[in-house]
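Q: Some structures are shown below for you to check.
Only the coordinates and a few stated rules stand behind these numbers; no lab work does. From a predicted model like this one, the values you see are computed outputs, not experimental measurements. Cβ atoms are built from the backbone, for glycine too; each structure is taken alone.
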Structure I
Amino acid sequence: MDYRYGSLTVFKIRYHFVFVTKYRNQVLQGDIGLKVRELIRQTCNAFEIEILKVVVSKDHAHLLISAPPNMAPSEIMRRVKGRSSSKLFESFPDFKSDTGDVIFWLGDIFVLHLEMLPKK
């Protein structure tokens, strides 16, 4: 088993997140898509979140992670989406969505908590 260890804990908590761009704008292509992937990795490394897989499509991203038990899924996404959005606008100052908004990600997320089922 691939358990993770904290100072007082042993855990194996996995989440699958799906989050989309505002208005499902297909902007996660080319340099912007690569930068988003890089920013997600940097954010997860900064908060000791282990990335198992990340896929960035044209208008959404899938993120499969293993997170410490002291972080709620909403807190994880707040950090990932907030940091990636602000750093993306710093890297591409001329970039705005079609509507002129400075909001990059949609507020909603889909999250699935994955757990190990015992073998029968």
Structure II
Amino acid sequence: MLIHLLKSKIHRATVTAASLDYEGSLTIDEDLMDKVGLRPHERILCGNMANGSRWETYAICGPRGSGAIELNGAVAHLGKKGDRVTLMSFTAIEENAAATWVPRVIVLDAANRIVNERGF
């Protein structure tokens, strides 16, 4: 049987922009995506620590080293520049592998630089 577990998490990311007129998605610095194993267009669950909003969307690559975390499309209504968000992806794994499963997690500072990591 397959169960769904946390695959990766980017915790306490600071929103750098919000663009209502964009088609949708969430732009993430490609270096941060690589670090936690997020793929372009992968489904993500997002939580805004400032207002409690939660939504699903997909990740798109932002410029490497930019620290970009940009809310695009309708979700621009759910946050603003400076808000702290948590970005999560999930995977399905065999239940017997769950006991040893460890997700990739990074914690960011206010400038979206990695200050802590685990699961690597």
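Q: Taking relative contact order in percent (Cα under 8 Å, 6 or more apart) as the quantity of interest, name the structure among I, II where it is greatest.
A: Largest value of relative contact order in percent (Cα under 8 Å, 6 or more apart): II.
Q: I have 20.9 for mean count of other Cβ atoms within 10 Å over residues 9-16, calculated from one of the structures I, II. Which structure is it?
A: Going label by label, the one that fits is II.
Q: Tell me which structure, out of I, II, gives -10000 once helix-only ellipticity at 222 nm (-39500 (n - 2.57) for each DSSP H run of 4 or more, over all residues; to 500) is calculated.
A: I
Q: Thinking of I, II, which structure, once Cα extents along the principal axes in Å is computed, gives back 44, 27, 25?
A: Label of the source structure: II.
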